[in-house]
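These are the structures, in structure tokens.
Derivation of every value follows stated rules applied to the coordinates shown; laboratory data play no part. If you're wondering where the values come from, they're calculated on a predicted model, not measured in any experiment. Cβ atoms are built from the backbone, for glycine too; each structure is taken alone.
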Structure I
């Protein structure tokens with residue numbers, strides 16, 4: 001027993017239990033009140049929610065927002081003119097107003113609708129008082145005159161850009177020039193401008209083809225094209241900075257051989273068309289075409305999905321191996337190992353023509369050494385996507401115009417497509433680049449700097 005006035009151990013334990021229970025109740029009540037204050041409670045006794053002011057919300061957002069290195073607002077353009085707007089009289093009492101300060105500024109970008117400049121170049125002949133001979137200046141590109149053409153360099157480059165780069169029909173170009181500048185040009189003159197610019201583009205096209213033939217890798221593809229209603233083929237050969245187009249009636253291997261010439265020694269990316277078999281250098285057959293063919297088989301016959309997954313797994317392993325930073329010898333070993341893995345998957349279906357996997361297996365076995373070139377050469381892509389992108393504008397142009405009407409038109413089309421596509425890859429502005437090409441083609445060599 002404890003002493004009088006001093007609680008026992010049992011009493012202290014009981015009192016501690018009661019106090020802990022009251023503490024838990026108080027904590028629960030405090031939590032409920034906090035929920036009500038924050039708007040989470042639904043009871044009528046909840047304290048009213050105090051909405052922060054607009055300035056407080058903006059200050060909180062600025063404090064939480066991460067500072068950017070630069071603002072992403074639209075930058076103002078450099079104004080070419082300024083128009084001031086002010087009230088001369090008070091709208092309430094009619095008193096005259098003076099002075100003032102700038103309140104706001106609104107920038108509007110507008111294009112001028114002005115008539116074209118029609119310049120008469122008068123050639124004045126003068127007689128020498130000493131020798132008696134008559135002399136007259138010869139007009140040239142430095143004077144803004146291009147041969148006997150009545151159109152200037154800027155207008156010819158605009159017409160060519162609209163026709164080739166923007167794929168506008170000639171009638172649409174004619175209406176646009178009439179609407180913007182009040183200038184009427186016949187369709188025959190527009191056509192003649194395109195032929196002339198094509199002639200001036202010959203040195204540029206030769207330089208593009210020379211760079212492609214000396215490139216370490218190139219992609220090739222072909223698509224249908226109609227000349228005077230007769231089917232033909234438009235060939236495309238491209239690199240990272242050059243594109244070349246060529247039209248021919250035939251779809252034969254000798255065409256691509258003629259384009260690349262005998263000096264090309266790089267890796268050629270292509271699809272599974274047999275016309276590319278003539279090239280005995282390194283080739284990369286397009287995996288996208290192969291996998292697309294396999295997917296079509298799986299779509300019709302789901303039973304071959306396991307076989308298709310095995311082929312796709314090897315392709316994924318090849319893509320992973322191509323990203324490794326290793327030397328050329330190691331890459332060659334990886335390529336050989338992948339070929340050894342893929343061959344047993346396709347070989348059992350090679351001779352069985354009734355097998356569902358026969359067609360893709362035949363392509364795999366026939367072009368096995370050309371499927372993993374991208375593993376050995378990191379600069380080579382596993383697909384022929386670059387050539388597909390290069391040929392797509394020609395397909396769109398064919399759907400708009402239906403093709404060309406003559407051999408001269410096909411030659412003009414392919415030359416201009418080559419230079420404009422190359423300028424686009426190189427990041428050049430089309431109108432300015434075309435104008436520079438026209439000026440360079442019409443500049444006499446004697447006046448060029450040595």
Structure II
């Protein structure tokens with residue numbers, strides 16, 4: 001097998017290359033080294049590329065270097081730099097496979113990466129498929145992407161490299177605790193290890209179980225959905241009417257059959273129905289649909305700005321409308337008095353003045369959803385960053401970004417869910433419990 005090892009220069013990828021180079025003759029691998037120069041970080045990126053090139057030369061391996069203009073791609077695609085870099089990187093990996101230059105691309109995701117991913121998604125309320133974490137094998141045209149280190153701990157990697165006397169490159173952004181994922185790595189997981197030293201391994205085991213569960217469910221749903229979820233709406237005399245508008249669509253599920261399903265299957269069917277319309281449902285929205293199907297008082301529910309549900313005498317229908325058609329029904333801004341409390345956008349927040357003796361109340365803040373052009377300064381960061389860039393670093397799905405809660409006061413974002421905002425204001429914003 002011809003394997004191109006993706007090497008950034010960090011400890012994990014350097015170790016993967018050294019290990020595969022050591023065992024390649026025994027198991028029949030033909031190796032090469034692939035490195036992407038993203039056109040950012042100036043001289044540091046040049047040093048990374050030279051370091052990897054020199055390592056490949058020392059090991060006697062072919063070296064592939066891809067230079068890309070990540071900032072230009074980010075502007076053209078309206079993406080964050082991190083998002084654009086990842087897309088460019090994996091596009092090149094797939095290109096190497098499609099061109100026949102390799103049968104597989106090996107990346108160095110570790111068991112620690114897996115544990116962080118699972119815990120991050122768990123904290124964000126992921127379904128079972130999200131808890132599957134990083135997949136060990138991804139099929140692509142012309143080959144596969146492999147993650148051989150998913151059962152290997154990072155500390156084992158570092159120890160092995162030190163014993164070998166092998167240097168590596170450090171990425172300083174991995175220590176920035178302004179981002180939730182880095183706080184999980186450097187703060188939360190070490191605390192959980194105090195309760196169980198094998199927490200990371202247990203989370204990785206959960207990912208394996210979740211992936212196997214999802215594989216079974218995918219096959220089961222493929223068998224059941226065609227007869228359960230029907231496109232369009234039923235019309236008198238039989239048959240179904242289907243919209244041809246690209247931004248509209250609907251599906252229907254017969255209530256009697258839906259109610260007869262086990263709860264686990266019923267949730268899957270409801271979420272799959274929404275997915276057919278290009279919409280994702282969270283737990284609360286799925287429970288709302290279940291209540292509607294069971295005969296809740298209301299016969300209509302607006303689930304998202306684009307998706308609504310209706311119950312007829314025979315069916316539960318999901319209807320996706322043009323963007324903005326139902327947005328007026330969904331308030332995007334909530335006043336937050338100081339001092340005071342507000343519930344909205346899935347959070348309950350309390351604002352309290354830092355100076356308790358203040359005679360006059362402060363101007364109210366606003367709990368709202370993100371808007372174009374929003375920027376926020378994170379703690380320990382050098383300057384304000386676009387929200388799109390922060391969402392990408394946090395790995396927040398595009399659908400979730402639209403309703404992500406932020407607090408604005410006098411033209412500045414002073415609080416944002418799941419990040420530490422640096423804001424010199426005379427009050428504090430605290431999460432005071434779950435929104436009901």
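Here are the numbers for this structure:
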read-out: Structures I, II, by distance in nm of label points 7 Å out along Cα→Cβ at positions 89 and 425: label with the highest value; value: I
read-out: Computed -15000 for helix-only ellipticity at 222 nm (-39500 (n - 2.57) for each DSSP H run of 4 or more, over all residues; to 500) - originating structure among I, II; value: I
read-out: Origin of the value 12, where relative contact order in percent (Cα under 8 Å, 6 or more apart) was derived from one of I, II; value: II
read-out: Source structure (of I, II) for distance in nm of label points 7 Å out along Cα→Cβ at positions 97 and 401, computed value 5.7; value: I
read-out: Of the structures I, II, the one that 57.9 was derived from, the read-out being mean projected area of the Cα convex hull in nm²; value: I
